[in-house]
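These are the structures in question, set out in turn.
Read-outs: derived from the displayed coordinates by stated rules, not from any lab. Bear in mind the structure is a predicted one, so any value in this text is a computation, not a measurement. Cβ atoms are built from the backbone, for glycine too; each structure is taken alone.
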Structure P
Amino acid sequence: MKKLLIISLLLILALPASPHKYYTSITQLEYNSKNHTAEFIVNVFWDDLEKTLSKRFNKQLHIDNKDFETYLKQYLPTVIQLKAKNQVKPINFIGTETKGMTMSVYFEIALPEGLNNAELKQNLLIDDFEGQTNIVNIIVGSTRKTLIFKAGSTLQKIML
């Protein structure tokens, strides 16, 4: 599983500087049993985020814009949600990091009940790009699981 994540990330990072022809995000979701948090790293093409945020907020946004993270913080909870015990848990946004054509978005969600049986919605960019696929690699201790989200399948129960 770790090898799959590394290969996927290398493929995304190795893309040329020209516009890409496919739409994919890769998320690592790791449960921190010490802090009882679900820790997310979402890797996505930053130009797709720019287009989506600009469209959603009717304002031209670029990753260098001082308001970019403000709009990203508003967008994230509408497309990525973790629900446990019939409650959508709030996102604690940590920050972003840009490398080449990709952006890593870091956030965590307090989840004392653990990830098993939680529901994950991962609808990032799906409404804006035909063929968008979101891969989520879940890590809980030594357990690994991969979920794939695309149009028509944006909500899944985590069964570990």
Structure Q
Amino acid sequence: MSDQSNVKFRLNNSELWGGLIGLALGGFVIWSGLKLRLGTINDPGSGYVLFYTGILMCLFAATIIIAALTEGGPTFGSRWQNTRWTKPVIVIACLTAFSFALNPLGFLLSSIPLMLLLLRLIDPVRWQLAIPIAVLVPLGMWWILKRLLLIQLPSGIFEIG
């Protein structure tokens, strides 16, 4: 009976399944790199970096699988025990709203409310600190991206011409 419970524990081992998924993903990355043409070290093709990244992914995944088989690991249920979902759901909702508002409102008018919501809802910051950060950080990023790096950002309702 202990052998049967040991096998059941291994099949419910979250690290084993994570390693297997990582191994499959690494295999896909290797296959994609081969499909794109490897080339040589002196004349790398477009799949060169992908291929070797996939090999590294497979090596890392194999070490996770070996550790999961030899040392065991937590079950799926124990990974999700006492998980609080409200803050991740709020972040996802805020980022979704930001992605829909970015083109029509522009970078600044969508980034400032996003920052304010995140600063107040996720890890509450005092209003006296949240408002300047929510305004100055997007303005600073806008200036760096638009003026220094010359990256075109959505201007939304401020679009001229």
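With percent of Cα pairs over 23 Å apart coming out at 35, pick the structure among P, Q it was computed from. Structure P accounts for this read-out. For the set P, Q, ranking by distance in nm of label points 7 Å out along Cα→Cβ at positions 40 and 120 places Q highest.
Here relative contact order in percent (Cα under 8 Å, 6 or more apart) was derived from just one of the structures P, Q, and that gives 19; the source is Q. Once distance in nm of label points 7 Å out along Cα→Cβ at positions 24 and 152 is evaluated on every structure in P, Q, the highest one turns out to be Q. When helix-only ellipticity at 222 nm (-39500 (n - 2.57) for each DSSP H run of 4 or more, over all residues; to 500) is computed for each of P, Q, the one that comes out at -7000 is P.
From P, Q, which structure was distance in nm of label points 7 Å out along Cα→Cβ at positions 112 and 128 = 2.2 calculated on? Checking each candidate, the match is Q.
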